[in-house]
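K.L.:
Take a look at the structures listed below.
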Structure I
């Protein structure tokens, strides 16, 4: 297995800084966040826990993805880091922008790009949304085949694929050479938990990538209901020894990409702790 970091989890580092810090801590690869990068500091600054999405300086701009990715590729190569993914927030219907990211991934020898599935919180017709997404994925599959870059969909709470079973149902009619799944046990604490061996075995050849993060249920006060918060690796509900056993048993040899949204420690401390912790869980 190889160890990566998704730069959504390093919002206070710049693009050149994150490459050097990952090299220092011994990671193998970097998973680049692709979205809109804010220019300048907002006033007022958002709380730090919102920086991951609202003030993330470690983001390749989607609007200039070709030049941004070439710059990131140069920095990554210089540091001896692989690029494990260009991870966007595009959905399967965004075919024009998907083509641009696929072209860029091909140009920098990045093996995959991430798409997100449509949100689902019970207000819409699930079957209709699911069917529409499959139709769009048929087009995406052809584009992925054309450019030789795999498209992966992330298991994520509050979407149409919160579980491995739902993800498998969505992708099983497509060629696993072109369409795959990101397995995310941290997201499954929020919604979609299934025994790891069940989900990983079911996904089989569609399992292409693994996100590593942790979460736990909390009850803020007596008058508020239960919710889920992100937490440091090893302090939440994810059973990492069981997860690693299930991955090893399946023969998985791909990336473990850390996506840490916890706020108890700074980015530098998290980078150091996370690679040490996940390597120990993987028996390395």
Structure II
């Protein structure tokens, strides 16, 4: 068996084309252009790349973006004031504070300051808590992207055994909750789980987001499983790899995502989706 490779770039292109049509329709029929504000504190090189990619994706789909740069020594009160102003601006439908933040700024306080209906990253307590009840406004972008990939590939979720390796607030925990809402039987593991393989071998769908290169090897994967590799790790030789031994596992899995080119393009695509939906919600509410 050789797994079918799930092409995240192709799925992202298809979705972005659909979103671009909806965005054009909002401008034509309502005079509304979805807008996102991106706040970058400091000069983290990786953050610079991520922000540049997000802004380019917005431009490609017709979303208006504004980048607010703040120095690394910015007081927390200054950042909060900026968020408050953006919360009150009707032209801004999404607010994204690029992580990580400098140590003098409280991440939980910042995430809670963003209005839930502009929290297009899906990190506000309201949106995270809503995952438990199925009433979240915006799901976090990376697990939402995984969900969209599974939908596109017509992977059956209901009744399937799903193992999520990685228990972060950004990917692992929300991913598990989202799949539970679709009636999957979900087990959450992490890189410190003892005898990890005894759990992963039960998975019909294996989602790996532990941040450990090569953590999942072929003998840990059930024959025919769908394997979603969310990990992205840079090796000393400069190569980007996931958390899964891709070449080995693809010989046992039925489907597998590559790194890069799998889940990554979907994360930004879901940010565009959430911003679009925020604008649509604002129009419906008469804001």
Structure III
């Protein structure tokens, strides 16, 4: 059948991963460094992911495609956990997709899953994720694994306040001619010696490319740090999950818009705190 479905321009796609959590059906994945539509069956053609792409690489086209299958979508989404289920149901409700919404709720009933409030359920879904869905929010338990111990007090290397990107000012004195670390929120919790390894002698800003709003504000601030604060270097520390790549994209875009060129280092942290890659871009 011919229907509306998304199309990804591979030449424009940078593989930043920002579109992946923006798809309530779980139809997108980063494969070989590019966003891919994993199945026509999962794409409803409503284009919720379009606004998440900073490169304008996604648009809607009309072509021959397999019919959208809400039942298969729900079977896939249930594996991703309750929060993903709620997001999908809200997506259907917001777009007036009553037939698909009914099918989705029917699947939840058949699978004996909790149905959230607002969709016929008696209590809200509890937070949690099974082994599926967005890699950035997938539940993985490390309990029982030995971690190296340390003795004595460890001094903080934080030299400023505030640190959150919405709160910091590019004209603050601690940013002037400084080496700056832009860290994804989760990295400091993953890396055991984050202060000594990344923060010593540096100014800090933290952000989450998946959950924070106002990426245009972040872009303006990063550009100002380069041009006005005249920072020396920028180290961007991210987790290995796809959505974290948006922070690298943001730094590169700020660099391309600025009048100065500075060294930018990309550090990728594994979900168990190991440093996977460290390179100057």
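Values in this text are rule-based calculations from the coordinates and carry no lab data. The model shown is predicted, which means the values in this text are computed figures rather than measured ones. Cβ atoms are built from the backbone, for glycine too; each structure is taken alone.
K.L.:
When distance in nm of label points 7 Å out along Cα→Cβ at positions 91 and 187 is computed for each of I, II, III, which one produces 5.3?
P.N.:
Source structure: II.
K.L.:
Shifting gears a bit: From I, II, III, which structure was FRET efficiency 1/(1 + (r/R0)^6) of positions 67 and 179 (r between Cβ atoms, R0 = 35 Å, to 0.05) = 0.05 calculated on?
P.N.:
Numbers: I: 0.80; II: 0.55; III: 0.05.
Here the read-out was taken from III.
K.L.:
Taking mean count of other Cβ atoms within 10 Å over residues 99-106 from the coordinates of each of I, II, III, which one would give 20.2?
P.N.:
Of the options listed, only I reproduces it.
K.L.:
Quick check: 0.94 is what I get for Rg/Rh (Cα atoms, Kirkwood Rh), calculated from one of I, II, III. Which structure matches?
P.N.:
The read-out comes from structure I.
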